[in-house]
Structure P
Amino acid sequence: MSIFSTLFCSKSDKDNIIKVLDILEFKAQTQSKKVQLVDVRTPDEFNSGHIQNAINIDSSSEEFNLEFSKLNKNEAVYLYCRSGARSKRCANKLAGMGFMKIYDLRGGILNYK
């Protein structure tokens, strides 16, 4: 295996690891369950309202990698942001960090309410 393939997932690998869920699927998989649910918006956005039981790891924080390294890479992680752009970027980053099951909320929290 080359160093390139170790550091980067191919598009087909990411398609198997990252799934974008619609609101109904996302709610069904996260509500009333203990999951790794992460809001990747800023702390101010998070404090203005977030999905119950979510933790906040700011996508632009210098602590991003450190905070995500505390999560279990073998368990599913559910991501959302405001509209879906930041969580999509984070999902790709997490796939490169070795997370195996990543679920991204289509349309972000704007779609959730």
Structure Q
Amino acid sequence: MASHRHDRLTEDIRRELTDIFRMLKDPRITGMISIVKVDLSGDQSYCKVYISSLDGLEAANRAVEGLKSAAGFIRREIGSRLKMRRTPEFHFISDDSIEYSADIARILYDLDK
């Protein structure tokens, strides 16, 4: 039963993070960034957020640096929006899965021709 609550909380955090990312005014967080995966620890004290960008891994790395500097603001916003007893500490990790999947799609499209 606790697993269902954990999964629901993870999805709530993902939804709220998406909204908070739109509010941030940091110039390093530009372009199309997306949340690939949110991994919330069992005791809800740590949360790993995997970030990917359509502009490549370098843009994702810059976005992660901007998100790390705004981690306190993000934590406060999540705590107030979700009314959590313990707000997790966020760790942002860059990921190149969107670029990788677009590359595979391009290769498959070229093979089809």
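FYI, it's all coordinate maths here, none of it is from the lab. Values in this document were obtained by computation on a predicted structure and should not be read as measured data. Cβ atoms are built from the backbone, for glycine too; each structure is taken alone.
With distance in nm of label points 7 Å out along Cα→Cβ at positions 25 and 41 derived from the coordinates and found to be 3.3, which of P, Q does the value describe?
Q
In terms of mean projected area of the Cα convex hull in nm², which of structures P, Q is highest?
Q
Going by relative contact order in percent (Cα under 8 Å, 6 or more apart), which of structures P, Q comes out largest?
Going through P, Q one by one, relative contact order in percent (Cα under 8 Å, 6 or more apart) is largest in P.
From which structure (P, Q) was helix-only ellipticity at 222 nm (-39500 (n - 2.57) for each DSSP H run of 4 or more, over all residues; to 500) calculated, if the value obtained is -18500?
Attributed to the structure labelled Q.
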